[in-house]
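Undergrad: In structure tokens below, several structures.
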Structure 1
Amino acid sequence: MGKVDIGVIGVGYLGSIHARILSKISSANFVGVYDINEQRAKQVANETGVKSFATLDELLDNVKAVVIATPTTTHREIALYCLMRGIHTFIEKPITDDVAGADEIIKVAREKNLKVQVGHVERFNPALLSLADYKISPVFIETHRLAQFKPRGTDVAVILDLMIHDIDIILNLVKSEIEEIKASGVAVISDSIDIANARIQFKNGCVANVTASRISRKNERKMRIFQRDAYISINFLQGVAEIFRLIDEENSDENLKPTILL
């Protein structure tokens, strides 16, 4: 299989990271970048040793796949345009700013037999991957995803900006349909919701309490899972998972025995 000709659309903070990583991937032929900010595009192109294209069409004429790292509100239009041109797309999360846009992208990708992937990087966090062979049957989940304020990402609410990671993971861990959602959030600094909490009740009885904030003093990305036989703590920032199990009191003075997974 030959190398994939790929380009990056949008080279702001996240787009420039994608560009640097692509320049080091042996299976990718990183062709170039496009951004409406021509100066920024040229800067990133020079740093990664690729071409800066003057127009989106010019970039698409030279690639088979793209990374879309533009503001969320533009994802739908750009992704659909790329798909209609026969281009495989990797879209930074969230996929779009509404469900209708996501559904349309998926529909067109299937019709065109093209690949679409969304950048849910936490799926590949070592802490989560270390639990792949462990049976997880949650009865209660609590998550905190807190970040210091940064202007980027404020075109959408913190739910789509940050909380989406934990929602994605929870929906994969809890093998049940959702019964009820109660949620609240407020705008503090930006024009959209900056801090939010959701209580998700599943039909099997599991409850998830999910909190996200982008106006915190420090960064924190933790998930705590409670189930009949164990308590599981996942630290996404450190890439570490810990499992605490009940043990035989006759053989130990401790009530919980931890297993640390790196």
Structure 2
Amino acid sequence: MRLPHVRTGEYFDSPVPAGTGWPGDPATPDTVVASTAARARSLARRTRSLEDLDALVSVCRACPRLVTWREDVALAKRRSFAGEPYWGRPIPGFGAAEPGILVLGLAPAAHGANRTGRVFTGDRSGDFLFAAMYRAELASAPDSVDAADGLSLNDTRVVAAVRCAPPDNAPTPDERATCAPWLDAEWRLLAPSVKAIVVLGGFAWRAALDMLRAGGVAVPKPMPKFGHLVTAPIGAVTLIGCYHPSQQNTFTGRLTPAMLDDVFAEAKRIAHV
């Protein structure tokens, strides 16, 4: 059943087909679909622009379990969002094309980015994250509601290591490996400008180290360990650890607004933003 977008009022199916007018959709009906891990690796290696990469990411179907899960969620919906369409596709990066700061998270939320079509958008984790970015003058607004809300980022790009919403927020090792080439390709395109990577959580920390290694950066041994506000200069970039802005961390006080402010202050200092 087609339902209206919460901001534009335009009607869409769930999941949203590529190239049908969803705000910010980078794909067209002709965008090539990666249906296997090998195809995803091949397409990622050949991509030469962020625009093309975002389009390819947004239609990827290389992980059968994740495809089924994200689309089932888009059809079943959460009761509070039952009257709106769900994106139900992989989530590309969002933000500046030549950022000084890269923010790297784990994976989209089932009823957040998987619903809205934009990373860290439409859930409490995103509210916490973008509020801090706004305070740091890295975002144009203190919240990220939907893909048509007009939000823009200043010298910053936000990406996820795994681009599809996984069951229980837990992608399998095979799914992580299948999705890694998209992150590797994004890093290849962003590396000339990025000076600081804000890494949200231990899984993203490992993904960041793998990404740098795949990009030809010499990662030290033993590898730097994750910790909040831990900094790890590696090559021309510095990783900055940050507890993930999950409700489990923010509701318990493990991660406070002041702690997140400190992370972005350090990132701005390092990136000269």
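Undergrad: Quick check on the output: 2.4 is distance in nm of label points 7 Å out along Cα→Cβ at positions 79 and 167, derived from one of 1, 2. Which one produced it?
TA: Derived from 2, not from the others.
Undergrad: On volume of the Cα convex hull per residue in Å³, for residues 47-126 alone, which of the structures labelled 1, 2 is highest? Numbers along the way, then the final one.
TA: Values: 1: 120; 2: 99.
Once volume of the Cα convex hull per residue in Å³, for residues 47-126 alone is worked out for each structure, 1 has the highest.
Undergrad: Where is volume of the Cα convex hull per residue in Å³ largest, in which of 1, 2? Let's see the in-between values first.
TA: Working: 1: 163; 2: 115.
Once volume of the Cα convex hull per residue in Å³ is tallied for 1, 2, the winner is 1.
Undergrad: Identify which of structures 1, 2 gives the largest calculated value of mean count of other Cβ atoms within 10 Å over residues 55-62.
TA: When mean count of other Cβ atoms within 10 Å over residues 55-62 is calculated for 1, 2, structure 2 comes out on top.
Undergrad: Another question, then. Work out relative contact order in percent (Cα under 8 Å, 6 or more apart) for each of structures 1, 2, then name the structure with the largest result.
TA: Working: 1: 14; 2: 18.
Structure 2 comes out on top.
Undergrad: Here helix-only ellipticity at 222 nm (-39500 (n - 2.57) for each DSSP H run of 4 or more, over all residues; to 500) has been calculated and equals -11000, so which of 1, 2 was it run on?
TA: Derived from 2, not from the others.
Undergrad: Which of the displayed structures (1, 2) returns the greatest value of Kirkwood radius over Cα pairs in Å, for residues 135-198 alone on calculation?
TA: When Kirkwood radius over Cα pairs in Å, for residues 135-198 alone is calculated for 1, 2, structure 2 comes out on top.
Undergrad: A further question follows. When you work out distance in nm of label points 7 Å out along Cα→Cβ at positions 39 and 223 for each of the structures 1, 2, which one comes out largest?
TA: 1
Readers should treat all values here as calculations from the given coordinates under stated rules, not as data from a laboratory. Note that this is a predicted model, so its numbers are computed, not measured. Cβ atoms are built from the backbone, for glycine too; each structure is taken alone.
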